[in-house]
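Below are structures written as structure tokens.
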Structure 1
Amino acid sequence: MDTLEAEIRTKLHSFNDFIRFNDNQAWQNWWGKEWVRADIADYDSPKFDDLKMSLAALPDLKTESEQAVKLPEFFANKNTNAKTLPNAKVRDYLIGWLSDWVRKYGIDGFRVDTAKHVEKSTWLVLKQSAQQALNEWQKANPNAGFNDRFWMTGEAWGHGVFKSDYYQNGFDAMINFDFQDQAKQGLNCFAHIEPIYAEMNRKLSDFNVLSYLSSHDTRLFFHSDSEQNIEKHKTAANLLLLSPGAVQIYYGDESGRTFGATGSDLIQGTRSDMNWQELQQDPQKQALHQHWQKLTQFRQRHPAIGAGVHQLIKNDSYFAFKRVLNEDKVMVVWAGN
């Protein structure tokens, strides 16, 4: 079996045998060394710091470079409508292209992966450019009824509930890596999460975080923490969707999606196929989905849940807290499983 798996992995990566990585002239027709650093041809090699490293063997775009560049050569062979800009740096092109999506389609936010691998000053310029583009889209589409500001959230591994300098550089929220483990503590007794709620509410007076149960980079909560128990996972939904700040639902959290095959990537199973068929045929999964729907609709109707002032209500018979935001008032009572 080990031999068979090794042969399969070899075949999966054997396409590399047909690529001439040392052909300087050919690779100049790709992005070109002015645009990226990579271990190919005569390109500059990646460094070992966060800003100039090659993440997961990907080429590193030179967003920090002050050199003016032309369009990459291979763009001439594609119908991109992109044009060489006068005195434009790599980051100027990238910011311009991303902002064009906002201007054309009304995209209202970006979720930035691995934010630490680009200079914070560049993220700030992207946010400002995207906001201007969204303003233009809103002006051109007055009947859309959408006047919110552009929203940008970032992922920086290990970031918790604290106000880092990302918030001064374009980000409205950062992903909260702490909540997944904290939610696990609240599965057996909902009251165990209350001190976490209280601390989050106290800290989030002038910034925001985005909390989650499951992530493609960590684990599936339904599989690892709720142990594929539907009732436990309903409690997990309560823990997430009643938490202060912003929340994200990873696809399949709401439907009990199971961990999939891994192969050479041990966490690949967190990206398993969506369980559409189970949602159509399994009454338990349908009930779980309906529970998530009820909670998300409740949260949407009551902004006090995410943004209100949190207060514990002490009572010997039950556990309860309330959230208040202006005229919106919510009381949550838990009487046990």
Structure 2
Amino acid sequence: MASEEHKQLAHFLKTVHSTLRCTSAAVGSDTAWHNHCSNKEVLHTYAKFMQKLATTHWEENSSNELSSASSRIKWSADFSYDYFVNKSFEKCSQKEVEIGEKNDIIINIKEQFSEPFKLLDVGSCYNPFKIYDFLDVVAIDLCPANEYVMECDFLQVSIGTDTNIVENKVKQLQENNFDIVTFCFLLEYIPTSEMRIKACENAFRLLKFGGLLLICTPDSKHVGANSKLMKCWRHTLANLGFSRIKYEKFRHMHCMAFRKCLNKDIAVRWAVIHKESYMDGCLHIPQDFSNIKKNNNNCHDFNIEVKDFAELPFSDSCFI
């Protein structure tokens, strides 16, 4: 059972998310995102609360043998290890080659991976992947929680021929350079479907061919409750050139692994074959369908909201 502190932390994070979605509907996503990124008080508080929630409450739950909670970090690391170190990617590659041969899709690219495998952790907060020796982690966040994370707005960052970092701020990321990109509880932070797709498009550009986009998103409902949404995600990402190669539903989250196909047409072919009438090319989350009027009360001055959490035991006057 969640503690009172756990509930308070989660409430603050959810309020940030819902307010950002509400503001996006009211003034437009670009303006809402710009204003959000400029609100340093909320960003600092969010980073501190997120780190506390993840390192204390979520990890304690996932390490408890009596709990069905599972660590999104461990899931991502374990899958990456099997894919790259145990070379399970070779089966995926062979399958793509066979599909290409049967459908006149030319594949003249071969994966090139070497350890340590370069991982871009988007919305990292505190760089939880740094404990894994087989990974070379580039951790980025709007507001880093510690010195192991660099400041970066992934929706606005330039993508080019090299990576440019100035005073721990990422100005540009190198295209086709990463083996893994992780979105661990990231997409529900982003306020609109269009912006979530932009994040996935950026991930596609940054990944090597055959590389992994790992997505973990929270959902406490039963496995079938949001199954159509998850199918829509698979279809939308297939049209971008990603093939979903792993899906698991845990008690509190969905975990998905997408592979950047050696030829985009492989994934697009799958999308055409499996298109259903409800698939609209979007990346929606359940909260998108909440009544905007119901959420209008969340669009308030965050100075009040932040101060409401000042009595938490780990609060730091620097941020509150």
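Just so it is clear, none of the values below were taken in a lab; they were calculated from the coordinates. Since we're looking at a predicted model, the values are computed, not measured. Cβ atoms are built from the backbone, for glycine too; each structure is taken alone.
Can you spot which of 1, 2 the value 23.8, 77 was calculated from, given it is Rg and Dmax of the Cα atoms in Å? For Rg and Dmax of the Cα atoms in Å, the value 23.8, 77 is produced by structure 1. Where does the value 9 come from, among 1, 2, when relative contact order in percent (Cα under 8 Å, 6 or more apart) is the thing being computed? Among 1, 2, the structure yielding 9 for relative contact order in percent (Cα under 8 Å, 6 or more apart) is 1. Quick one: mean count of other Cβ atoms within 10 Å over residues 115-122 came out at 17.9 when computed from one of 1, 2, so which one is it? The correct label is 1.
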